[in-house]
1. Which structure, out of P, Q, was distance in nm of label points 7 Å out along Cα→Cβ at positions 32 and 72 calculated from, if the result is 1.5?
2. Between structures P, Q, where is distance in nm of label points 7 Å out along Cα→Cβ at positions 64 and 104 highest?
3. For structures P, Q, calculate distance in nm of label points 7 Å out along Cα→Cβ at positions 16 and 96 and state which one comes out highest.
4. Given that helix-only ellipticity at 222 nm (-39500 (n - 2.57) for each DSSP H run of 4 or more, over all residues; to 500), derived from a single structure, equals -15000, which label among P, Q identifies that structure?
5. Matching task: 0.65 is the computed value of FRET efficiency 1/(1 + (r/R0)^6) of positions 40 and 80 (r between Cβ atoms, R0 = 35 Å, to 0.05). Pick the structure from P, Q.
6. Assuming 1.19 is Cα Rg over 2.2 N^0.38 Å as calculated from a single structure, say which of P, Q it is.
Structure P
Amino acid sequence: MQITEFAFVCYAVTDLARARNFYEKVLGFTPGKTWTDGTKGWIEYEVGPHTLAITNMADNWPPSPHGAAVGFEVADFDVAIAELTAAGVKFVIPPCDTPVCRMCIISDPDGSPICIHQRAPVKLPNVG
């Protein structure tokens, strides 16, 4: 077997309308491929060359703050933090600087973790 890429990252949600509001209004994603019968559904969002999906189709797959997490790279970390704060989003790990990035962890409405991330600029060594 040769895996060439990942097809999608998917988060389980309990309330599809509430989750769509968060992912579309707070995070600004535009829905792509969508299947819903009104209460159950699968919604895909194209994020660069990747796909994030949300679903409430599997009753035996509940959301969990202890599962996998996706990290979203942002163009302007300070603007992202201001927008998330204004929207009342819960910060699990507050904004912080590390030697390699600026980051924070937020929760979606079901408690699933999302990393908001901005890589630190690459420092080139002085050659002289």
Structure Q
Amino acid sequence: MTPLSVVVWQEDPRVAQSLAESLTHHFHSVNVADSLEEVRPKLVKDRAEVLVLDMEGAHLDLVERMHREFPGVCIVCTHRVADEAKWAAALDVGASDYCQSSDTEGILLAAIRNASVGHSAAA
């Protein structure tokens, strides 16, 4: 499998840093966007295959726009309280999964599973 690059945006910078540190053990490159405005430029610059996006500060229209603009990017949405309704709504607009922001293992598995599928389809 090709090494993957990840962009992380979390509303709480401490959560973003903690999540990024956990993910660096599993991915080629993990970069934290300091604001929502930085997400798109970092995706382009880093040629990221995975976006971990906190839905407490972002909205579904951003997920939909990122999915349209970057169809090969696996978007893993996070929230401190992920539930089935939020999960379904996020998947409807193009997210690959929706996890609790504290569920590093779930985020990791969703990113690997969905990014691998995207790489296989592109090959």
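1. Working: P: 1.5; Q: 2.8.
Of the structures listed, the value fits P.
2. Values: P: 2.7; Q: 3.4.
Of structures P, Q, the maximum of distance in nm of label points 7 Å out along Cα→Cβ at positions 64 and 104 occurs in Q.
3. Working: P: 3.8; Q: 2.1.
The structure with the largest value is P.
4. Numbers: P: -3000; Q: -15000.
Source structure: Q.
5. Values: P: 0.65; Q: 0.90.
Source structure for this number: P.
6. Details: P: 1.19; Q: 0.93.
Among P, Q, the structure yielding 1.19 for Cα Rg over 2.2 N^0.38 Å is P.
Read-outs throughout are calculated quantities, based only on the coordinates presented, and are distinct from any laboratory measurement. Being a predicted model, the structure only gives us computed values, none of them experimental. Cβ atoms are built from the backbone, for glycine too; each structure is taken alone.
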